[in-house]
1. Matching task: -0.83 is the computed value of log10 I(q)/I(0) by the Debye sum over Cα atoms at q = 0.17 Å⁻¹. Pick the structure from 1, 2.
2. Which structure, out of 1, 2, was relative contact order in percent (Cα under 8 Å, 6 or more apart) calculated from, if the result is 16?
3. Suppose helix-only ellipticity at 222 nm (-39500 (n - 2.57) for each DSSP H run of 4 or more, over all residues; to 500) works out to -6500; of 1, 2, which structure was it derived from?
Structure 1
Amino acid sequence: MTKVKSAPRRVYRRTRPSWERGYYAHGYWLGKEKLGSVKLGPRPDWDGIYRWQAGHYAGEASTLDEAKRAVEAAVLLGTSQLQLFGD
């Protein structure tokens, strides 16, 4: 009796979003889709506040780490929240 070899299983790897640094902004990307960003004001006029935006959510933070966490939370909330009204 001969053994029949089955085809090797593909390993499914879920791609994770990553941060990309820029000169005046940091972007949060999933592949080629931009999920959110953290921006600074113009260099001579910068007031020390980081402005973040992700989908329909936006806000301000005093540190870059806080702004990045807010973007990540907004992206997670946007993907897990159910729609209230069907379009």
Structure 2
Amino acid sequence: MVTRRKSPKKSTVRIQCPRCGNDTEFFEIADGVVLTTRYLQNSDGSFTQEGDESEVLGEIKFFCAECNQDLTQHHKRFLEMLF
């Protein structure tokens, strides 16, 4: 008899702000960010953005966008559910 392992279920529990109850809008703030943007100059002298790269050198914090409550303890969960 073959026993199949059940894969762990991903939690469907939403992150919710304990202060205001918001469970839809959030933002991150990253310290020490290097942002590199590449441009191509067109024949008419204008520029077109070709792409950008960012590198976070410091801490990243996670906040409720409604009341600005610090929700950094949920940041790992946020990253796991980011698609």
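1. It traces back to 2.
2. Details: 1: 16; 2: 28.
Derived from the structure labelled 1.
3. On the way: 1: -6500; 2: -1500.
That value comes from structure 1.
Computed from the coordinates by the stated procedures, all read-outs in this text should not be read as laboratory data. Owing to the predicted nature of the structure, the values given are computational and were not obtained by experimental measurement.
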